[in-house]
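Each value in this text was obtained by applying a stated rule to the coordinates, not by laboratory testing. On a predicted model such as this, the values are computed, not experimentally measured, just so you know. Cβ atoms are built from the backbone, for glycine too; each structure is taken alone.
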Structure 1
Amino acid sequence: MSRHPLSFRIIYPFLRAFAWVLFLCLGAPMRRRKAKNVPMDGPLLVLSNHMSNTDPILVQYSSPRLLHFMARRELFDWRFLGKFLKWWRAFPVTQSSADTEAIRRAIDLINEGNAVCIFPEGQLSPDGNLIELLPGAHLIVRRTEVTCICVGLKGTNKLMPHPKLTPQFAKSWLTATWGEPRKFTRADSREEFMTWLETELKKLSDQ
């Protein structure tokens, strides 16, 4: 079953409020910009830059709809976190590899009308700057012709800098800025898509 369970949808507003308060206490209040750009219905692929383990929290907080996240496979081995990710309907991916199973799962979710979020860098950026983008996002788009939207994150590496696994007092806003949605088709080349993706993520993460 791919839809977020009723229990999650009921508890989610409280989780969202708890995350906001927690981050505020850590000197990292969250804010979102241009969230009205996010389509509220239909298949959607969300693409984000990635520089901290707290990025998924900011992306989901800033999104007006629930997302399915492609998450690092090792996280599912953690007893509590793994159960939570499965409850959230996240799905595993092997980083920095051509994980066809994860790509197929993303395609299936999109074909069912869901919103899926992936981090096309495939790993955390060590310095906060955008690193080389992997081709998995284009494979998903080519198979589904899904509407895409980028979200640029800023400040999360001050809360939990790479490679730390525990937060620190950030004294910085955590900002998620949404771009304009764009629909790609099979006629669009890989180069066109990747150029758009890199340009959007760099622009939005600098705002």
Structure 2
Amino acid sequence: MYKLNNIYKSYDNDKTFVLNNLSFEFQKGELIAIIGKSGSGKTTLLKILATLNKPTKGFYIFDEKNLEKLSNDELAEFRNKHIGIVFQEYNLIGNLTAEENIILPTIFNKKQSNNYKVNEIAEALGIKSLLNKKANLLSGGEQQRVAIARAMINDPELVLADEPTGNLDNDNANQLFAMLKKLNNLGVTVITVTHNLEFAKMFDKIYELKNGQLGLYK
């Protein structure tokens, strides 16, 4: 179980709140889309779920652990072990190969990289032939698959995707959903924030972020 409890987030010393007394609970293994207008706070919410940003007030329970009690270093270690993140801009290192980008999280947590596992993930995502290619030579769709592989390498419990269809046409968006669904079928909780309602409708649950709060989309 994961729970955001009475979350507030302000960037101007509590004059205005992007997130306003937001509470949200979800279970392991769910496949969730969060929609909202531009500027509604979707990326802020995602960053809090990813532990990249701390709430101004409130707390985040992750599998019975109160993350508010962790230091920044402890949060970074926790995030690396338990959360996979697919950033909107992918955040690959251009002069590294696809494989080197994929195994980066294993280096940060001093975990021995597993060539079999890299190959297994790459095979599932259709990028095995690209492993030795530099990231800056990959297409946008290929870079996204590498970013998803990197998010998977440490066997995360939770995968978060930030506006993943922003640069994709309908066919590639459908392929992306198929990859996220495959992850979810393996027991991984998947949450994506998106402005694309048609993409969101593929997910099991849709929530809407509005006026700083989150509710089921109707």
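Structural remarks
- Distance in nm of label points 7 Å out along Cα→Cβ at positions 13 and 53 - highest-scoring structure of 1, 2: 1
- Structures 1, 2 were shown, and helix-only ellipticity at 222 nm (-39500 (n - 2.57) for each DSSP H run of 4 or more, over all residues; to 500) at -9500 was computed from 2.
- Structure responsible for 15.9, 48, with Rg and Dmax of the Cα atoms in Å calculated and labels 1, 2 on offer: 1
- Label whose coordinates, when Cα Rg over 2.2 N^0.38 Å, for residues 21-132 alone is calculated, return 1.08 (choices 1, 2): 1
- Looking at mean count of other Cβ atoms within 10 Å over residues 29-36 over structures 1, 2, structure 2 comes out largest.
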